[in-house]
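Listed below are the structures to be examined.
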Structure I
Amino acid sequence: MITAIDSNVLLDIFGADPVFGPRSARALRSCLSEGRLVACEAVWTEVASVFPSPVLAREAIERLAVEFSPIGQETALAAATAWKAYRARGGRRQRVAADFLIGAHARHQAERLLTRDRGFYRSYFAGLTVLDPAKS
C-alpha cells in the first residue's frame, strides 16, 4: 500500500500541533505499518520551508520514512485538468496549484492520501481514497 502524505500532516507533526500533532503521528505510523509513505515535490517544498536548512528538512522527513516521489508528466496534466475544473466552477485563488499537484500525485502515483483537507480532494479527485488523521 502506498500512502501519499499531504503537507498539513507533516506540519502537524513537525510543529508539534497540540490538537492535530498526535493524531497525525498516529495516522502516519499506521500508514507506514501498511506500506510505503511518499510525498511529491510540492509537499517537500512546503514542509522544508519551515526548517532552518534543506539538510535538516531532508533528515527530518526521511526520519519519518517519507520518500521523495516526483510528479510525472501525466500526473501534472491531470492536476492541470482538475485546476481548470476548479476555476471553471468559480474557484478562487485560495486554492493554489500545489494543492492540485498533491491531489493528482496521490490519485495517480499512490493508492491513498493522508490529509486533513479531505473534502477538497474528494471533490476534484474522484476515486481517491482519503484518510483524515483528525478522525482517527
Structure II
Amino acid sequence: MISQTKVTVRYAETDQMGIVHHSVYPIWYEVARTETIKKIGMTYSELEKMGIMIPLVELNCKYHLPAKYEDELCIKVEITKLTPARIVFEYQVCRQENNEIINTGSTIHAWVGNDFKPINFKKQFPIIFEKINQLVQH
C-alpha cells in the first residue's frame, strides 16, 4: 500500500534562499507516516494506549531538487519492511503538478513497550502485526 499525503509549503518552512529548509522534510515524513497509520485503521495514540511505542532509530533523507514557498507537494509513503522488532517506512516527496521527485528518504522504527524496552511485536500483538504485514510492499 502506498499512502499519499498532500502539503503546501508554508513561508515559515523556507530559508533565506526561499527554498524549503532541510529540517522540514523529516517533519513531513512524520505527517505522512501518521496518516498512513490512520489508513491502517488505528492512530499513534491508540497504539500508545495499548503499550506500543515506535521510536525512530534511523533516518535517511536525500535531497534531489528544491521545493519553494507555496509549492503543492505529495508525500508518498509505504511500509517496506516489517519484523517483530522493527518497521521501515520509505518516502517520496513529489511536486503535485508534474509528479517530479524532489526528495526521498526512509525511517526505521523499533517496536518497544511503554518502558522503551524492545518487544516482539508479532508475538505480543499478532492480529495488528498481520494487518500491517498485509500492506508491506514485498
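Readers should treat all values here as calculations from the given coordinates under stated rules, not as data from a laboratory. This structure is a prediction, so every number in the text was calculated from the model and none was measured. Cβ atoms are built from the backbone, for glycine too; each structure is taken alone.
Looking across I, II, the calculation of helix-only ellipticity at 222 nm (-39500 (n - 2.57) for each DSSP H run of 4 or more, over all residues; to 500) that yields -17000 traces back to I.
Suppose you compute FRET efficiency 1/(1 + (r/R0)^6) of positions 28 and 100 (r between Cβ atoms, R0 = 25 Å, to 0.05) for every structure in I, II: which one lands on 0.65?
Details: I: 0.65; II: 0.95.
Only one of I, II returns 0.65 for FRET efficiency 1/(1 + (r/R0)^6) of positions 28 and 100 (r between Cβ atoms, R0 = 25 Å, to 0.05), namely I.
Once distance in nm of label points 7 Å out along Cα→Cβ at positions 4 and 52 is computed for every structure in I, II, the highest value turns out to be that of I. Here mean count of other Cβ atoms within 10 Å over residues 20-27 was derived from just one of the structures I, II, and that gives 16.1; the source is II. A value of 28 was derived for relative contact order in percent (Cα under 8 Å, 6 or more apart); which structure in I, II was it taken from? Of the options listed, only II reproduces it.
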